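Down below are the structures I want you to see.
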Structure 1
Amino acid sequence: MTDPSHPGSGSVVVLGGRSEREFSVVRDLGYRVVLVDEQVPWHCMPWVDAHVDVDLDDWDVVARTIRAELGDDTLAAVLTHTEPRLPLMAHLNGLLVDRPRGLGEAAVTNCRDKWRTRTVLSEAGLPVPRFALATTVEEAIKAADTLGYPVVVKPRDGAGAFGVRCCSGEGELRAAVGALFASPAGPLPGALVEEYVDGPEYAVQTLTQDTRTSVLSVFRQLMTPPPVFVELGYEHPSGLSPAERRELDDLVRDVLAALGVDDWISHTQVRRGPDGFRVIEVNARRPGGRLVEMTTAVSGVDMTEAVTRQAVGLPPSPAGATVPYARYSSIVFDTSGTLLYDEVAPEPGPHSPIVEIEVDPGETVRPKDHPDGGVYGRIVVYGETAEDLDRAERRVREALSLQVVFADGLGPARTDSREFKSCC
């Protein structure tokens, strides 16, 4: 049996996961990695020490399977970077780990259930959009009449802007709510109807340790206009004045404290409307896309490593080098067609451009506001000035030579290889 008091002893169970970094951090800290998933992807198998296929919706079976796999080995932590598995992670940590750390079950529920998030925050006197929970289309219409159009409709749970739509009238509302009820994003019943906050949006990344929250990054988030919300990119610095930034930082700290996120990471979205900041989403996880790398560049803190160290009870690593300017541009299109582009070789160096396209040349793409369109990749660039960012992104786009064409012999692909259609 391993010694649980010694850092780097025992195993870490990872629920789901797709990127090598999620597993290499655990192994670099000296722990054995056990990947547990519905169906473990082949490409992940070389990165872990053991892997188990199990129905993650049957929590009792998952717990028994983990116990059987570990035998006499010590379980240091259960960890996930996948939002739908956060409730299971918190449950298993409380059940199987001698000294559970990190996110508790109550905090998970407060963040996963958007209706509960708004209820808890509004009761704490913190600014959120006016909202209502609707379990029928007629309840949604009644709520919208009370709130006033336009309203935003969204599922109670889910991520990546799935099912989120701004409705300017009853007809649009009926269609949006009907679509949500026909294809629910998750198990929680009902749809959230809330007022539309018109104003700039900010993505805030944090690290909370023993109730003390450090704001790692604040990015100005660029979105398509309503009715759908597609992420066009992020900018650092955010453009907020020092006073506005202090106000936003304090608000996010109060929000996380009210929700019970007292020892974890978070990705929070806030809009600044005519009457000030309003909290839109609170996600008790790292951000998607490449915002982790962008946050590392501007703060010196790797959120993937930070949350892993928290989960196993290790102190944080010292912050690394930072850059003053960063830009994240989503790869989106205005028309449908067949995508052609040239491969771009990665450049060496910690702050080199990141270029990621999630479809192969010859696949079909659709407009950014199409239900099957959205984000097809991203470009992240860094620099000492805003002009550096312009030059770096221009070089990348010229090298890619992205083209959407309708040419003989280039028929539309039947599949869409993207796992997600939105980033964060």
Structure 2
Amino acid sequence: MPPPAGINRWAILVLALACGVSVANVYFPQAISPLIASDLHVSDDSAALVVTAAQLGYAAGIFLLVPLGDRLPHRRLLPTLLALTGLGLLAAASASGLPALVASGVAIGVTTVVPQIIIPMAAGLVPAERRGAVTGTLLSGLIGGILLARTFGGTLGQWLGWRAPYLVAAALMLVLAIVLARVVPVTTPPSRQHYGSLIAEPVRLLRAEPELRRSCFYQAAVFAGFSAAWTSIALLVTGPAYHLGAQTIGLIALVGAGSMFATPVAGRAVDRKGPDPVNLVCMIGAVAAAAVIAPGALGGAVGLTALLVGMLLLDVAMQSGQVANQARIFALRPEARSRLNTAYMTCAFLGGSLGSWLGVRIYDHFGWSGVSALVATTATLALARHLLRRRAPRHLTPAAGREPGGDSRADVVDSGPAVR
């Protein structure tokens, strides 16, 4: 197919790679937390704080930094954030104890928000009828990073120790900063609001946009279960049920990488049918995934097969649902896509952080069956909200209403960031 207007195919692929490589920094600690616990002589619960800290930092970075995507030139902003992430990774690699590692994890999470700036930027550079497909391509790169991060972290950590993934990731961030300084299109920021107004607006958007609130709830709920499962699975496979090494987490994630091929399909489905049907299928898929992973507690070949199939299904459901949710919110206010994404992703990662925290504690008390029940509960909450949603009258659209400052949204041109 021809490349979308405003940005060429090569640039989209590089940006998808950037999304994956950068977001991996939030996820590879999930595979090495048992190694951290052993080396630093702390409990598994305490080592899991490194995972939670990175996710909380990511949520904070989304809230504090992603709105700058509507205010600052992307070609300068993105490489700067990547360079800062590289420095945070170097600090983590040299941490002498858990407090320093947790603090570095927060710093890494805060600055590794590059994907959440790239995705709304690209959405503004393509025609509306291609937005779902391009968003799906970028999310495919994002998913590849999330899933392969665990393969990268678990395998490298098992061979060379838990510090090695941090060092390699730091080098990748610095290289990627140089590449994006040349590849990112030169854009004119769509907003001239001061910083205080920019970071306050996501809260105002949450109050003003029911469709944004709905999308946020969907993703926060499903992502909470997803994060609980991925944080706890490291404890399961390295524990008495399997007695396997950290690299096994990477192998399970490698099978789950098949979900990266699902998001472009989900994006095309959103372009044809709208986001709601895609959300419905994904929520049902997440509930089904909870049932499939439950036998993982049995151990052996049966349990491992259940984990492989169920985690793949959960990954596909969560990531494809995100395509639908982001397509919905990006259609609301074209001139505020970064701020809409800020509200959305902050809620999503607060849900994910809560899920990681709950997952480890539920695993300690109830084992893997309790984690499976948590995944089912969060997915069912999202499904119930979707089935009980109040349908808007047909003559009203998400674009109805008025923009802050008094502009009728009907008068807003869907142009996205201008390219020079």
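Here P(r) over Cα pairs in 10 Å bins from 0, in percent was derived from just one of the structures 1, 2, and that gives 4, 20, 30, 28, 15, 3, 0; the source is 1.
Computing distance in nm of label points 7 Å out along Cα→Cβ at positions 108 and 228 across structures 1, 2 gives 3.1 for structure 1. Source structure of the calculated read-out (mean count of other Cβ atoms within 10 Å over residues 292-299, 20.6) within 1, 2: 2.
I have -9000 for helix-only ellipticity at 222 nm (-39500 (n - 2.57) for each DSSP H run of 4 or more, over all residues; to 500), calculated from one of the structures 1, 2. Which structure is it? Going label by label, the one that fits is 1. Sorting 1, 2 by distance in nm of label points 7 Å out along Cα→Cβ at positions 28 and 388 from high to low puts 2 first, with the largest value.
Supply the structure label, taken from 1, 2, corresponding to relative contact order in percent (Cα under 8 Å, 6 or more apart) with the calculated value 25. Derived from 2, not from the others.
Using the calculated result 27.5 for mean count of other Cβ atoms within 10 Å over residues 316-323, pick out the matching structure from 1, 2. Answer for the origin of the read-out: 2.
Taking mean count of other Cβ atoms within 10 Å over residues 52-59 as the criterion, the largest value within structures 1, 2 is that of 2. Among candidates 1, 2, the computation of P(r) over Cα pairs in 10 Å bins from 0, in percent, for residues 12-195 alone that gave 9, 30, 26, 19, 13, 2, 0 used structure 1.
Every read-out reported here was derived from the displayed coordinates using simple, explicitly stated rules and does not represent laboratory data. This structure is a prediction, so every number in the text was calculated from the model and none was measured. Cβ atoms are built from the backbone, for glycine too; each structure is taken alone.
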